[in-house]
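Take a look at the structures listed below.
What follows draws every value from the coordinates through simple rules; no lab data is involved. Remember, it's a predicted structure, so these values are computed and weren't measured experimentally. Cβ atoms are built from the backbone, for glycine too; each structure is taken alone.
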Structure 1
Amino acid sequence: MASPAQIYLASQSPRRRELLKQIGVKFRVLVPDVDEDALPREAPSDYVQRIARMKAEVAWGRIVAQRRTPHPVLAADTAVILGRRILGKPADDAEAHAMLQALSGRTHQVVTAIAVTYEKKIKLATSATAVTFRRLAAHEIACYVSSGEPYDKAGAYGIQGLAATFIARIEGSYSGVMGLPLFETAILLKTFGIQVL
């Protein structure tokens, strides 16, 4: 199948790269170009699974088309879900501020789907974590937004950064909130012959 600890990562997320390095997985980045818009009335959990699968399949198609050395492809998608709303990456300060204000004092879900594909085989797994924010003062939100950290992050925050001080409790996977649930990732990779650690 593939040489040990060698995959393609279908993501440009620096956090996913850090997490794969943490568990000793060697990878090459291969970023697929996919439309990440939600479908009408699509359930959030269905959305993340569809996007993760699509990223993996598109990346595999590029490997075949470009005649690259074949290795399994790992793709992931993370959604911050408040009620039935998917909070994506903020476009500007105002949107980041609105998202953080909506999350303040409430519990939301962070759902990450991962997909691994090799040749005609594809496997998916999903991790869901409940994250509870304490109440945030207006000046805290303003300071956090001005730090620039909310950008390129679903829900306008990163659990591994300054926003850690906002989080009263999590129930589930810390690494899943970062964007790659390592427990589920390791299990999926092992089914493709990729050893971790």
Structure 2
Amino acid sequence: MVLRRVLLSGLPALLTGCAAWQAPGYNLPPLPAPPPGPYKLGPGDVLNIRVYDQSQMSGSYHVDDSGYVDLPLLGLIEAGGGSTDALSTRIAQALQAKQLILHPSVAVEVSTYRPFYILGEVTTPGPYPYRPGMTVLTGISIAAGFTYRAETAYVGVTRNIGGSAAQYRAPTSAMVQPGDVITVFERRF
């Protein structure tokens, strides 16, 4: 009778301990879908900007840490958070406003996207170049694959959404965004 009472009194603590244990990252909220619309430029992107018939303004430009591009004759033009079309319109308007070109034709394209980062249980963690259409599994394969200890069903993704970074749980089929930090968790045996 005493043994039974001791066993039964320890059962709630045992069950509480079991319920509290879950795989790493499992309690994270699910990764929200990426926002619709064109790619949003950000710090670290490298852009090819071409102004028709103006070779001194055409070239390769980096989006700086503040989200601006520094162009000759125009100075700083805001690029971060906008699309390539929005930036080409902004540059054309600035050229017209300063009366440098009456009817400018400007084209902007991303030549190098900012990298994504992968860490945890992959063979070669580190920064890697982003390519449009990448999934988490593609990123893991670029990092030479999972280690033998890796949790392969889901990962943690730290993403900047609305100006603040948060970590989410995502399947390996989720789409990667530039600047994402992917964490491959260690599985529990």
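Can you say which of 1, 2 returns -10000 when helix-only ellipticity at 222 nm (-39500 (n - 2.57) for each DSSP H run of 4 or more, over all residues; to 500) is computed?
1
Which structure, out of 1, 2, was relative contact order in percent (Cα under 8 Å, 6 or more apart) calculated from, if the result is 20?
2
Tell me which structure, out of 1, 2, gives 2.2 once distance in nm of label points 7 Å out along Cα→Cβ at positions 74 and 130 is calculated.
2
Taking Rg/Rh (Cα atoms, Kirkwood Rh) from the coordinates of each of 1, 2, which one would give 1.23?
Label of the source structure: 2.
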